[in-house]
Structure 1
């Protein structure tokens, strides 16, 4: 996969640059999962953060994309998204031993759905969910936030992977 880990063009328009950086961070997260067993994908290696497993990171990022683009931007229903669980603040990180391949497929599908939403909108369009202040952000702001969030968690995945089996490297 390392051949797919290219930065966006140096002379790109705003949309191409934003989506290029977001896609790169998504691919880095998926790349960090390559070759992991399900057992390792669910193994916690940070004692103070037991939900931060590779599987948990993938699940969290799937639901983060859903939160920002389907719920906040489109105004969709939050009920199916565990990130809105009022009892368990880490519900979107919990994977209950689900296979990593299944979690990655769901993340891939969510990213494809996010890309469809973005393709159909202007960067100046604002979110529609009436119950959340963050929905007042425009799509540009939401994409910048997704680049930041995905990049931060791709960095976590890099450290988790190194702690699991010594694999390291940016790309």
Structure 2
């Protein structure tokens, strides 16, 4: 499989790295039943060495390397968001997955463009995988990034997550099979 632009940080992720995400508890969001987003974007991908060290530590499997992932963000507990390199083409076409700090793993978007709409809808990768949130408080600054960089029309968090779960229903089981 050929992946293009292998370690070049996509413009969409660079745009996210300039935004301050809502980390604090939002009482209004809680009363509305919407998730609070806990997400910290990186300014570049983790190095190949860091990614290999992480996947080995996360799975306990020293035979793995990090070549299938490009880590680009985290939550406050240390859970990581990554592109999962499973398709031909550019990094932006790869699905986004989340690895929680307590062993949770799941797909959150079928592509980087879809991930931008998830964030714009106020749902981060941790909330989607660990809590099962599929709605949040929309974020206008993130919507502007999604409109500019996603390459797809608007999506709700529920639509983004449903598509990711439908396309990658066995992701968590696959990750578990790597664990020792």
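Every read-out reported here was derived from the displayed coordinates using simple, explicitly stated rules and does not represent laboratory data. Computed from a predicted structure; not experimentally measured. Cβ atoms are built from the backbone, for glycine too; each structure is taken alone.
Looking at FRET efficiency 1/(1 + (r/R0)^6) of positions 42 and 138 (r between Cβ atoms, R0 = 41 Å, to 0.05), point out which structure of 1, 2 has the largest value.
Details: 1: 0.65; 2: 0.95.
Structure 2 gives the largest value of FRET efficiency 1/(1 + (r/R0)^6) of positions 42 and 138 (r between Cβ atoms, R0 = 41 Å, to 0.05) among 1, 2.
Structures 1, 2 were shown, and helix-only ellipticity at 222 nm (-39500 (n - 2.57) for each DSSP H run of 4 or more, over all residues; to 500) at -16000 was computed from 1. For the set 1, 2, ranking by distance in nm of label points 7 Å out along Cα→Cβ at positions 82 and 154 places 2 highest. Comparing relative contact order in percent (Cα under 8 Å, 6 or more apart) across structures 1, 2, the highest figure is found for 1.
Supply the structure label, taken from 1, 2, corresponding to semi-axes √(5λ) of the Cα gyration tensor in Å with the calculated value 24, 18, 15.
Answer for the origin of the read-out: 2.
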